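None of the figures in this text is laboratory data; all of them are computed from the coordinates on show. The shown structure was predicted, so the numbers you read here are calculated from the model rather than taken from an experiment. Cβ atoms are built from the backbone, for glycine too; each structure is taken alone.
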Structure P
Amino acid sequence: MTDAPCALLDRLPDGFLDCPANRLKDILPRPTLFDLPGRNPQPLFVSTLLHGNETSGLAAVQKALRRHAERGLSRSVILFIGNVEAAAENVRTLPGQRDFNRVWPGTAFPDDPLAHMMRWIYDYVAKRDAFAAVDIHNNTGFNPHYSCISKLDAKYVALAQLYSRIVVLFQRPRGTCAAAFAELCPAITVECGKSGLEAGAEHAIELLDACLSIAELPGHPPASHDVELLRTHAIVKPPAGASFSFDGTPADFLFRPDIDHLNFSELNAGASFGALGDGDARLEVLPGDGSDTQPLDYFDYADGEIRLARSAIPAMLTIDRRAVEHDCLCYLMHRIGIDGVCK
């Protein structure tokens, strides 16, 4: 289609199934949407490489498609391969680029050219009555594999459980792929641990195989012991322009060097994140639950220490400077029941 803002193909080009992420640009010079037919015409939408240095999703898609090469797909697949330019440089995004996972419908940047492309992809999939949507990511700290949903609906939870019993309910940040497609069908983000590890790709393959093989998702709530539900309540960032370090180098924030080992731990008030430098900088704590109200004060800075002021469960804590600068230091969560009420 000549009016498509991204490449649109109905077959895989030669070499795609064996191409590493950093060479994919040689085959796909721009973001590409594949519409691949299967015996069940109701498609599974899959997106990957929205962040160029998160490659488990590409590896999983390639292996899953190789498995089905001879006998054909049991279900149609609409596959979006995102930031191939950033993948060539092994970075999340290139300088000056918008984050590919912040520009889907619902974004804070609706006039950005990337937002127009994502809206076109969204509308293309909307016409096809998608079975489900899966967006595959990695993270940079020590985290278990887990799923994220933006609607606490039985089918959405069931889709998330195909990947992990740990399910995180989120409403922020805005403009994510999973949140957009949640308006069309059950939709999840899956976090496959650190990029490049075989275990992350293999786990994602299991999810894709399940999505291709099952006829429908159960519409009844899961038993409470079968799922571990958490809700994101706050997003924590160093303020713009503030300096930070993880190795004791003088800075506004001196985070502990093992801070990423705190992920998904039940932390009580008083748990240390590090110390303040000589200034009076304070961490930004933004609402993560979809509200516009400032979340509770999560940190205490007495005696120059950065400590939790109340209990919380962090996710995606990292010691990767670029990840902090491009996204955040962490998310803070609380456990909820199937009814969405905090435990």
Structure Q
Amino acid sequence: MRSAALLTAAAGTAAALLLSGCGSSEPAKPAADSKSQKITLTDANGAKVRLDRPATKVVGTEWNVVESLVTLGVDPVGVADVKGYTTWDKAAPLTNSPKDIGTRGEPSMDTIAGLTPDLIVATTDLSASAIKQMKKIAPVLQVTSADAADQIGQMTDTLDLIARATGKEDAAKAAEKSYEAKVAEGKKALKDAGLDGASIAFADGYAASNQVSVRAYTSGSQVGAVNEDLGLKNAWKIKGDKDYGLATTDVEGLTGLGDKTQFAYIGNKSEGDVFTKDLAGNSVWKSLPFVKAGDVHRLPDGIWMFGGPKSMEQYIDALVGALTK
């Protein structure tokens, strides 16, 4: 998760979607059998993707698209870094045994070709050369990796585009409705607990060469957007990148957070916990108001911060539970 993440608003009109790179669907001629209906899509790079029928043998090169497929009820035949996905994305577990196609940054073309997929779903984070090679194997549908200007809109646009490619539009609508209900439920729970408008800083961290780096999920991050939809206020004052809304700081950078900030973070047992281990004896960390007040919350493992509606529902349950216990 570290290597990939350190590199992961409703949709408007079709024209706006094309400009934003979210993709759009063009109507096809009616067919007697919906399974044989031809589909034409426009992907995140403006490329036309033509399918003779809804895709069923699908390869996913990034975890967020794999989660979208599983959410829609499509079992991918190939998944990048299967072990990593099963570790970091517990919200949408694989129900089959897909072939591991290699890393998310460098998928194996030979392995993908051997699966004879009818569609490969990739993100705009994948190199142009890799996309070119994959297009020789099967149609490739690229979705925008992330968009700090509208993360929730991008999340649902991605789900909708993959749903149109696989004929699962109803499943997409159901997933989005479930997510909206979860947001409303979480917002009410926080308000009832007197936490409406509370300040929160969400982060993760890692240690290298005896130095701890803290990754801040600013307002432009997907988690940051969810927090604000829940009625919380993002405490980070630093600016995130234009895609993922992430920024990196150190323990001294935490001193800029407000006195009444709630601090929440994600970790993984396999990678350790820098906040309870590496910073345990750090004087700056111990002096922080939220540390002194006991307002530090580690969320459960297996919540993918760059996933789809199911991951964000899982995040809401975990965060609201931690803040209101």
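Taking mean count of other Cβ atoms within 10 Å over residues 48-55 as the quantity of interest, name the structure among P, Q where it is greatest.
Numbers: P: 25.8; Q: 17.2.
Greatest value across P, Q: structure P.
One of P, Q was used to calculate P(r) over Cα pairs in 10 Å bins from 0, in percent, for residues 120-223 alone, giving 15, 48, 33, 4; which? Walk me through the intermediate numbers first.
Numbers: P: 15, 48, 33, 4; Q: 12, 26, 31, 22, 8, 1.
The structure behind it is P.
If P(r) over Cα pairs in 5 Å bins from 0, in percent, for residues 88-127 alone computes to 5, 17, 26, 28, 19, 6, which of P, Q did it come from? It would help to have the intermediate numbers written out before the result.
Details: P: 6, 25, 27, 19, 15, 8, 2; Q: 5, 17, 26, 28, 19, 6.
Answer by label: Q.
If distance in nm of label points 7 Å out along Cα→Cβ at positions 176 and 192 is calculated from each of P, Q, which structure is the one that comes out at 2.8?
Numbers: P: 1.7; Q: 2.8.
The read-out was computed on structure Q.
Quick check: -5500 is what I get for helix-only ellipticity at 222 nm (-39500 (n - 2.57) for each DSSP H run of 4 or more, over all residues; to 500), calculated from one of P, Q. Which structure matches?
On the way: P: -5500; Q: -10000.
Here the read-out was taken from P.
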